[in-house]
Structure I
Amino acid sequence: MEKKQRLPRTPETTPVVQELFANALQHHQAGRLNEAEQLYLQVLTIDPHHADSLHLLGVFAHQIGRPDMAATMIGKAITVNAGVALYHSDMGTALGALGKPDEAVTCYRNAIRLQQDFPAAHFNLGNALVKQGRLDEAAACYRDAIGLQPNFPAAHNNLGRVLGDQGCTQEAVACHREALALKPDFPEAHLNLGVALQELEQLDEAIGCYRNAIDLRPDFPDAHYNLGNALRDQGRPREAISCLRGALGLKPDYAEAYNNLGKLLAEQGQLDEAILCYREALGLTPGHSGAHNNLGTALQQQGELDGAIACYRKALDLEPDLPDGHYNLALALLARGDMAEGWKEHEWRWKTPLMISAHRDFTQPLWRGELVAGRTLLIHAEQGFGDTLQFCRYAPLASARGARVILEVPRPLVRLLRSLPWVDLVVAFGEQLPEFDLHCPMLSLPLALGTTITTIPGSASYLHADERRIEFWRKRLTAMQQRGPRVGLVWAGNPRDHSPALAATNRRRSIAPGRLAPLFDVAGVNFFSLQKSGPEAPSHFPLVNVMDEMEDFADTAALIANLDLVISVDTAVIHLAAALGKPVWMLDRFDACWRWLRGRRDSPWYPTLRLYRQPSSDDWDSVLAEITLDLRDFGC
């Protein structure tokens with residue numbers, strides 16, 4: 001209840017009542033609530049219809065956490081005198097605390113009708129409208145309150161929150177800064193300014209705001225929680241984990257903190273602890289769709305596909321339009337080989353946070369696999385180089401349905417993908433697109449063409465290096481006068497630091513180059529680095545490195561064409577070498593990508609691919625031991 005609003009004058013009654021009430025009011029304003037209560041009750045013993053005492057007993061009840069009693073007492077005050085705006089405003093506060101927002105709104109409107117220049121009533125009405133989701137009306141109320149009382153920091157702060165929720169982030173920042181100019185020691189405003197700045201990706205400033213909020217109120221769980229989230233976004237997981245644990249220490253029933261702590265722990269490979277956090281979150285909030293979804297992701301990382309799918313379906317039962325739930329379900333279904341349902345669910349990727357900005361809003365219709373004799377189809381790449389190399393195989397199938405096919409791909413793939421048969425034109429991202437009639441994202445082609453586990457187009461080689469470049473590298477390698485098989489090596493993928501989740505996946509799929517040492521003990525093998533960027537191999541490794549001469553994937557393809565074997569972690573080079581028909585041995589992480597399925601050593605996508613999967617998380621030693629044994633027999 002708004003303490004700053006002036007109380008109405010006490011009606012003239014007996015001197016005894018006046019004195020008792022004045023003393024009660026003095027105690028109340030000084031925070032001596034018990035003394036005030038006793039004196040209000042004495043007043044009511046003398047005058048049962050003393051409206052101000054009834055009202056202030058209601059205020060007292062609200063202050064001690066009894067909103068039911070507050071509503072009763074203030075209701076009696078209104079019955080005695082319905083013309084006092086403050087009574088109606090405080091009645092609204094009591095009803096709001098009782099979970100009756102509609103009735104609270106009516107009370108605040110009554111207060112404003114009685115006293116238009118009542119800033120607290122406008123402010124409280126705004127708060128009640130926020131709870132009803134009526135943000136535009138709430139913003140108008142906060143502006144009315146500020147118009148009546150410009151030095152009203154809480155109104156500036158709450159207006160900022162509403163504007164932030166409406167996507168007006170810059171305006172929200174201005175409001176929170178105004179609140180802090182009026183009241184620098186306002187922890188909520190520091191917190192909310194941090195939220196707005198984080199939305200604008202100004203992480204350093206946001207972190208400073210959260211720390212200011214904590215300095216002002218060390219026991220502020222939301223500030224610790226938000227600081228943890230910001231530190232995660234900044235790539236500082238250990239500090240983030242500490243902050244989220246701090247939030248939970250202050251607020252043990254903080255379901256969202258458990259959920260986000262689980263995500264952080266999962267990204268650090270601590271899956272058992274992450275699962276415990278998700279289960280804690282669900283114990284507190286069983287209807288938390290995000291926690292069900294995240295629990296599914298953790299279970300999937302542990303290889304429990306059926307359990308993961310059950311979690312995703314539960315999340316979708318609770319929130320049918322949850323994009324990440326559908327997308328994760330798609331990946332789990334595809335990993336299990338359930339492609340009919342998996343490809344349909346996979347279309348939800350365009351609504352996930354990572355993909356929504358990449359969606360192409362063409363006016364031309366989406367191709368769904370129908371016969372299109374004589375019409376021009378644009379197939380546009382999406383996601384990474386490896387995805388493009390894997391799914392470009394569908395372009396000739398689209399051509400077989402009568403389409404004139406144009407491929408739009410990242411520039412480093414243009415020269416190589418011109419080797420695809422029956423593709424009329426290959427253009428790079430950013431170039432002017434020619435006219436076309438239909439379009440299809442590359443990873444939507446399996447759905448359009450009805451791909452199942454048995455109908456994957458798995459030709460042994462569907463890409464080809466340029467013969468002149470193959471001959472160039474043949475001469476270069478022959479001049480090295482090496483004997484024995486030539487083996488290409490890749491040990492790390494793209495770090496993808498823009499996303500903590502993707503960066504965590506890359507850490508799991510990559511291997512520190514020094515751990516490859518056992519391979520170099522195999523006699524008679526000539527090793528070539530195919531690692532374009534990332535951590536360098538130890539200088540003493542007998543490793544030929546000509547990758548600085550590779551301008552694009554066409555050059556790398558010509559080099560690979562002169563090798564006998566490629567050994568790589570799960571990167572684009574795997575797809576390149578396998579699409580060229582070369583033998584490929586893949587060092588695969590325990591929580592393998594969906595495309596490599598489960599329980600297989602081979603791949604229906606690439607006949608020449610052999611999988612060496614970790615038996616448990618981060619167990620590269622077992623993988624390398626097996627590959628080393630097989631490498632000793634290779635080429636014998």
Structure II
Amino acid sequence: MKINIKLTNIFEIVRKYSISLLVTLQNYFTSKNDLKSFVVIISIVVGIISGLLAVVLKKLVHFFQYEPAYYLNKYNLSFLLPITPLIGILLSILIINIFFKGQITKGIANIIYVITRKRSDIPRHKILSHLFTSAVTIGMGGSAGLEAPIVAIGGAIGSNIGKDLKFTYKTRTLLLACGSAAGIAAVFNCPIAGVIFALEVLLPEITISSFIPLLLASASSTVISKFLYEGQLFYFVTEGWHFYALPYYLLLGAFCGLVSIYIIKVTMYLELLFTKPMNQYLKAVIGGTILCGMLFLFPPLYGEGYSGIVSLLNGNYNNLLPNYTFGFPLDRNLIIIFFIAIFIFLKPVAASLTISSGGNGGIIAPSLFIGAFTGFLLAFGVNFAGFAGLNLANFIVVGMAGVLSGVLHAPLTGIFLIAEITGGYVLIVPLMIVTALSYAISKHFNKYSVYTSALAKKGIEFRPEREKYSFQELNLESIIENNFTTLVPNMTLGDLIKKLQYSKRNIFPVLNESEEIIGIVTIDDIREYMLDTEVYNIVLINEIMSPVTLYLDVSSNINELFEIFSLYDIWALPITKNNKYLGFVSKSSFFNKYLANLNSGNKEEI
């Protein structure tokens with residue numbers, strides 16, 4: 001604990017000194033009335049720091065991949081090797097509980113939530129908590145990817161620098177996206193893909209001014225990563241595509257779309273299953289034990305899975321098969337097809353178990369693994385059946401882009417990530433076809449991506465259009481109007497006429513004894529009676545009121561209000577709390593507030 005305190009103090013001293021330098025620089029650019037240039041400089045700073053931490057994360061993962069196994073063998077504890085993924089998950093939980101007070105929120109879905117609901121304010125401790133928990137989880141065999149943690153780390157860097165420099169919400173969001181883009185760029189050495197990822201997945205609006213900071217953050221991060229960490233995930237050898245293969249690329253696009261739907265469904269189901277109340281260590285033991293059993297039976301599911309992709313690309317298919325398959329009295333090619341299908345089926349289960357039971361990781365690496373195996377399965381099966389002679393490497397590469405597009409609902413990210421990794425654009429047409437089909441099919445059956453599905457279940461929508469995004473900021477309770485004159489059902493028309501002269505509204509809610517709204521009376525409802533004074537004491541309110549069919553609880557999401565106003569021709573909607581009447585929200589006040597919020601956001605420069 002003393003070591004941790006010292007490290008924290010050093011970290012805090014360095015941070016404060018760095019921020020003071022940046023504030024001095026900020027004051028200079030303020031005096032020159034050129035704060036936009038300052039934001040560009042800060043984006044480079046965010047990119048450099050994100051790149052450095054991406055390298056640290058890679059080094060830590062490498063350490064945990066090899067050092068625990070070395071010491072277990074050295075001290076005759078090799079029997080523990082099959083359960084290192086479980087140990088990694090338990091260590092991740094211990095790190096969070098001991099050093100970070102049990103506080104961590106995982107996944108890119110949480111980054112989106114922070115953007116929409118927390119004004120892009122990510123707690124500073126997320127930098128270190130994601131760094132160490134993801135390293136120990138994935139380094140010791142957890143079946144997930146580093147991409148989500150590095151996006152969270154980069155996002156936290158951008159968010160906190162923006163917060164320390166007192167930037168506005170809009171600029172803080174841009175810097176958050178810069179850090180996330182830089183993280184993706186550093187992991188894959190793909191700067192363009194990092195930018196596209198930030199634009200497609202994180203930023204609610206795309207503006208020309210966003211590109212320069214994103215490009216510079218992503219490029220600077222890639223330079224740092226390449227300089228400090230030699231090595232590439234894959235070395236693809238791809239060839240140009242042929243027209244005879246076009247129908248099979250179309251088939252692959254549809255196949256990737258269906259696989260993407262399966263991944264999203266499995267991920268959401270297991271996440272929901274593990275959110276049920278349970279001791280976190282018991283949860284880790286249950287999920288981790290199942291995971292270890294799967295990895296023991298099917299070793300390619302171990303870790304991120306990139307080594308399995310390399311084996312496919314090199315044609316080392318036998319390396320992927322468990323040892324017990326060599327006695328099977330079946331054609332070797334059929335065995336390969338069978339087990340490749342098993343790996344596709346089980347990888348999302350293994351990834352979800354890793355994350356949901358307490359480990360830290362993401363779904364991008366598993367998606368690339370599944371996409372590569374999906375492309376291989378289709379091409380290898382076609383070749384084995386004798387229908388055509390397809391280039392296996394091409395289909396492996398394009399399959400990765402297809403599944404990534406369908407799972408993330410980010411087709412451009414899939415295209416540019418794979419195009420950059422391969423070092424060329426010879427497959428750009430197949431990439432476009434497969435990613436577009438996969439995205440369309442996945443989107444048709446799953447309105448939300450793997451990231452936004454969890455948020456949608458909580459009533460939170462992350463809409464890409466600036467206009468729809470703006471009312472995520474609105475609070476339903478803040479726009480309720482309650483200066484309406486209330487009526488009771490047995491009140492007479494004459495009583496209403498007396499109240500009319502003191503009311504500034506033309507709508508009158510009718511409440512029962514429990515203060516529940518049961519009807520509405522408008523000026524139009526009583527217009528025909530107003531000159532007939534003889535019926536004032538005869539006609540009762542419950543005879544002229546219109547029953548209430550539409551209302552909304554104050555705890556509802558603001559998107560529900562928007563949907564009601566969009567679908568129904570009403571100008572005022574009753575709002576209740578625990579079934580009791582609170583007031584109304586008018587369509588005009590809602591959109592006026594929304595427009596004011598939008599305009600104030602557009603005026604923010606820094």
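So here's what we get for this one:
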{"quantity": "Of the structures I, II, the one that 4.1 was derived from, the read-out being distance in nm of label points 7 Å out along Cα→Cβ at positions 14 and 286", "calculated": "II"}
{"quantity": "Origin of the value 0.60, where FRET efficiency 1/(1 + (r/R0)^6) of positions 294 and 406 (r between Cβ atoms, R0 = 25 Å, to 0.05) was derived from one of I, II", "calculated": "II"}
{"quantity": "Which entry (I, II) yields the derived value 29.4 for Kirkwood radius over Cα pairs in Å", "calculated": "I"}
{"quantity": "Structure responsible for 7, with relative contact order in percent (Cα under 8 Å, 6 or more apart) calculated and labels I, II on offer", "calculated": "I"}
{"quantity": "Structure from which 2.6 was derived, distance in nm of label points 7 Å out along Cα→Cβ at positions 390 and 414, options I, II", "calculated": "I"}
{"quantity": "With helix-only ellipticity at 222 nm (-39500 (n - 2.57) for each DSSP H run of 4 or more, over all residues; to 500) derived as -20500, matching label from I, II", "calculated": "II"}
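Values in this text are rule-based calculations from the coordinates and carry no lab data. Since the model is a prediction, treat every value here as computed from it, not as a measurement. Cβ atoms are built from the backbone, for glycine too; each structure is taken alone.
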